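Given below, in the form of structure tokens, are the structures.
Bear in mind these aren't lab numbers, they're just calculated from the coordinates by the rules spelled out. None of these values were measured; they are calculated from a predicted model. Cβ atoms are built from the backbone, for glycine too; each structure is taken alone.
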Structure 1
Amino acid sequence: MHFYMLLSQLLSVSLYFGSMYLFTSVINVAYIDFNFFQRIMLVTMASWLPLHILRILKSKFYPNDYEKIMATSRKSRREIIHDI
């Protein structure tokens, strides 16, 4: 994992928990439980999954030049190994 990505994730988590600590009068910490995280995951999956599926389908049906070359290379390599 890239150093700056790790740093940004640690900073985000630190700010998240720090804000829960600092704003206890505003944030109802008792509300945050397992069901809360399940709902967060559901909303995240509902917004992320359709775009991810579309990206996979686009890559499968409309591959870029690199993917085409690699697929051809893999196919010819299998044929060479099969012939031996």
Structure 2
Amino acid sequence: MKQGYDFVVIYLSQVILWDMVKYKAVRHLGGHQHDVCGCDFSPDGALLATASYDTSVIVWDPHIGTKLLLLRSVILYVGFCYS
């Protein structure tokens, strides 16, 4: 992944990106109304998708913390295709 995001912490409705070299939180992503139940980075590390029990999926630019896309449905798992 770019910029050293080595770890993602999911805490209730928050997603926290960690830099494990510096061992500190570098970005907090909030936007879900209920607990986050899954997340995945795109293969190139440019996008992060998070899924929540509020039935939403948010696609983020993890480098600046911007929401790029909000999807509402009954989705509890998210993943990128590595083809």
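Output the label of whichever structure in 1, 2 has the greatest value of FRET efficiency 1/(1 + (r/R0)^6) of positions 28 and 52 (r between Cβ atoms, R0 = 25 Å, to 0.05).
Evaluating FRET efficiency 1/(1 + (r/R0)^6) of positions 28 and 52 (r between Cβ atoms, R0 = 25 Å, to 0.05) on every structure, the highest lands on 2.
Out of 1, 2, which structure matches 0 when helix-only ellipticity at 222 nm (-39500 (n - 2.57) for each DSSP H run of 4 or more, over all residues; to 500) is calculated? Among 1, 2, the structure yielding 0 for helix-only ellipticity at 222 nm (-39500 (n - 2.57) for each DSSP H run of 4 or more, over all residues; to 500) is 2. Quick check for you: by volume of the Cα convex hull per residue in Å³, which of 1, 2 is greatest? Sorting by volume of the Cα convex hull per residue in Å³ in descending order puts 1 first.
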